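Next up, some structures in structure tokens.
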Structure 1
Amino acid sequence: MHTRIAEIQSYLQHNDLSLAVRRILDASLDTANVPLLKESIAFSQAYRQHEKTAIPATFFQSANNLLDKIDHVNEKLTYHTTPLVTAQQIGKTYHSGNFSLQPISLQINTGDVVGVVGENGNGKTTLLRCIAGQLALDTGELNFSQLQQADYYDIKHHLAFIPQRIPKWYGSLKDNLHFSAAIYGIKNEENTVMVDFMLERLDLTPYAHLNWSQISSGYRTRFEIARILLQKPKLLILDEPLANLDINAQQSILTDLRFMAKSVHNPMGILLSSQQLHEVEKIADTVLLIKNGSCLFRTGEPEKTAQAFVVELETTAGRDTLQQVLNNQGELTYNGGFYTITAKELSAQDILSSLVNGKIPITYFRDITHSTKRFI
């Protein structure tokens, strides 16, 4: 807990205030202390009122006072990494559609974030639904190590699956959260506190009174995450959670999911699919690239480690100019929008230095040497 407190204090010191507030909410939840949880919710609500105006000086004093209280509360829960699911060479064939998910092996533990990336129609959703127990396997097997009898009923209550298209609900957003919490045994004061917490944590408080048709698809996704988290699943599976979010919200949600996976309150594994390759790579422990139903690349596979440095580049300079600046030490390919430079002797830093020294106008530069982007 002390490390987390220091981390949050660093956010406050460098004015990363939104992130600091979200992490204070997480830290208060991990203490399992209801008064502290209420205080952190009130603190978040007060911050929200001033977020787009001048932050009062008392904000930092309130934050540090709250952190001191959190730091002095003994945790009732401890975090342990435990295996959740092991997939051994699982595969699925759709005979009518002439598509097969080729055998894939995968293990997910609490605290893990696993990203499955690739273009549409290549098998990402099929893999997620197989692991969720929604599709019968044609090959391989799943082992849920925490379940004595892994039938469909137990698996359904062990994990949560959020599809890309959120099912429609009726009534207000907040009433639906209260109802969902009650279904999973959260009642009375705890129900009120936990719903208020989820509203704050997922940035839903301003929309709590609205119904389905009054909120955007992005906030429907946030609602579904809030509703599912009230269940305290051990494994959270999300199919294209970034598809309905704007560019600013995408990284925020991914960062939050990373923190939530390692929560002391409810540590869980997270498996998600996305076409947003770079965003997923920033937060995932493991990334699988799926193409034509096969796992083309997995993070850390030594046999597929890059044998050369690879960068992506966007510039108005022409190929000949680039080759001259690089002294013909790199291989250039062009897809109509970006150049890809592959060089065995020049590191990404060397390439960037050569371009800057050569006064090449650069609008985008990324080192993809260790990225799954190399295989797309």
Structure 2
Amino acid sequence: MNPAAKSHLSLAALAVAANSSRGRRYPEKAHAYRNDFQRDRDRIVHSRAFRRLENKTQVFTRRFSDHFRNRLTHTIEVGQISRTIAAALALNVDLTEALALAHDVGHPPFGHAGEKALDAAMRAHGFHFDHNLHALRMVEDFESRYADFRGLNLTFEVREGIVKHSRDYSAAEHPELGEYLLDQRPPLEAQLIDLTDEIGYDAADLDDGFEARILGLKEIREGVALFDRGYRNAEKRHPQAAQKLLFNEALRSLLDAMVTDLIDSTAANAEAAQAHSLDDVRQHPQRLAGSSAKMEAERRQTKAFLYERLYNSKALHPEKDLAERIVTELFETWMAHPEKLPESYQQKLKAEPLPRVICDYIAGMTDNYALEQHEKLVTR
């Protein structure tokens, strides 16, 4: 039995089966022992865009500590959470993992500060930057590994999930995305990714913020009720444990509670909607993956706390200001002097407007490379 057929046997009826994929843009022969979604996962892992995530900021730059998350370690954590949830719901774990591993490949350097600056630079010229759409450009065009085609030639379902995992796009605003069934919801495997992404960074950013001594234990307990309940339970079970171990137990409890609720609530939503097939999921007016009302309130509280006390903290202002300045000044330099772009990007100007070409170049950079280019072109 081929691998696609084997994986189909254990799936829920509303999951995406590898043997029912809409296929690739350029047809390929089936692999002897990997189904198409496993192959997509592997192509993403072996891509240059995926490797560059190691040197892209999540929240903290490397100048804080080598122990804090970067885009790559965050992506690996989201992959683990996503696989767990997909398996519990009998969804396609291979497709879910491929989407989790690809979900951040379109992010520029310097985290959200870099993204904010790049989008602002583009809007000044009548364009905008969207990291999901840039991720699609990365896998469709910028990766160059195969003699037979450009890009990674991923399956339709993975490309669709890259586009639609975190939001719905309208065909009127994005006619170039028309092939991706914009009038329908994405499969549950894709719907999970934005939710697991947030679960992953909520827990990780509390951890890294505490380690960085920007967040204190007292303020976390006062500001995040879900964490506080876990901490109190840990104190009862381990009265002699060190504070950091109690912190870890509370964080593990928060993560487990969010994951369990997402599994239970998504299953309940599907049952209430009488969704018994993939087509039922696609045709439903709303997305079916989601948390309960109680956990949604907990999630919002956690997110609001992180924005107020961590992301917008004075301690991170210098790093964010530097990131925005580097991205902005690089963009302006190449707008004024396109001849300073690499030859390969100058060639792209024959088909793309200058702001888009510059945006593509900057978005693909690591933090270190952006710093090097800024020192070379701007500060000298």
Structure 3
Amino acid sequence: MSDVVVVGGGIVGLACAYELAARGARVTLLEHGKTGMQATNAAAGMLAPIIEARAPGPMLDAGIEALDAYPALAERLEREAGFGLELRLDGILRVAYDDDAGALRDRFRWMRGLDDAVHWVDAETCRELEPRLSPRVAAGIVSEREGSVSNQLVALALERGALARGAYVRQRAPVMGWVRRAGRVVAVRTPDGDVAADIFVLAAGARSGQLSRPLACRLPVEPVRGQMIAIGGMVTPIRRVVWGPEGYLVPRANGLIFAGATVEHVGFRRRTTRAAVRRLRAMAVRLVPQLRAGVVHFEWAGLRPGTPDDLPIVGPLPGDANVIAATGHYRNGILLGPWTGERVARGVVDGDWSGVPVAFRPERFAERVMLSRSAAAPHR
């Protein structure tokens, strides 16, 4: 029997397994399909808590903590795994066209107090930084210490590190339900039998809402589809991540430019559409006209785990204290996955949940769930 069963093998679940095993826990990870091949594989790999933030708050604070920790994490994982993670913290440029410059300036007014490495730049400076930008670009914000990483390589390194520390990883092992005894969750059901543990970490991404239905606190996690394309066949026209009014471009080490991403509430339909691919390509060309000469090498879609308030859900579930939520990271799984793994491991092993903001705790949904169940119950 394991000390901990981690349900889900994306970057969050892998980070939880890695950190728990590093602290001496006996860990079994159960992945519905193949590890790292759902939302983790579909991400662009951006590390952009500042440039993406809508406003100050706990999400931004956690993102900055995660960004600060990434260089040391990457160095450790690269040393253990024996390969690089393509970590590039050489800055992100967020730009505006003429009709968007005012809104970008409003954003900068609160952003400039966050970090000395965040600067307002005019149109001329934007094109000094990225000469291939559209002449429509009127202004921008540079965040010098943000960037990107290979999401696939981070996930692979976390998996190898977890295995090296004694974790057991089972792929194509879908969790179908929970086993209770005396009111306590004691195992999960899989097609190959029940898997028992003392603690269970629910890190199943977009499926977390479905899996939590039988639990005391149902988690309102829903899939949000994101489509992306990879453009290549040309000399890479940008050096850093460029974020425009309609989307973003991420240069990768293999010479491709990732362009994304859509935000679609279409349930569990994980497929691309011709209309979205056309929109993404048009967005990329408007931002960097030279990309018109490129070729769409491939297209893909992933299902992000969204929540009603766009905040993650991390911590013990009310009513099922030995089930730990680690889900709902939406567009920030690559950034916050390792951050979450470290805090879950600290909470499980040391009983210290102080590193998780109150705004991320599952309790914020418990009252809502109780009220909805009460309303649905028959009147006597």
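Where does the value 22.1 come from, among 1, 2, 3, when Kirkwood radius over Cα pairs in Å is the thing being computed? This value belongs to structure 2. Sorting 1, 2, 3 by distance in nm of label points 7 Å out along Cα→Cβ at positions 129 and 249 from high to low puts 2 first, with the largest value.
For which of 1, 2, 3 does mean count of other Cβ atoms within 10 Å over residues 321-328, calculated from the coordinates, equal 24.8? It was calculated from structure 3. Computed over structures 1, 2, 3, distance in nm of label points 7 Å out along Cα→Cβ at positions 137 and 233 reaches its largest value in 2.
Could you figure out which one of 1, 2, 3 the value -17500 for helix-only ellipticity at 222 nm (-39500 (n - 2.57) for each DSSP H run of 4 or more, over all residues; to 500) was computed from? Matching structure: 2.
Read-outs throughout are calculated quantities, based only on the coordinates presented, and are distinct from any laboratory measurement. Values in this document were obtained by computation on a predicted structure and should not be read as measured data. Cβ atoms are built from the backbone, for glycine too; each structure is taken alone.
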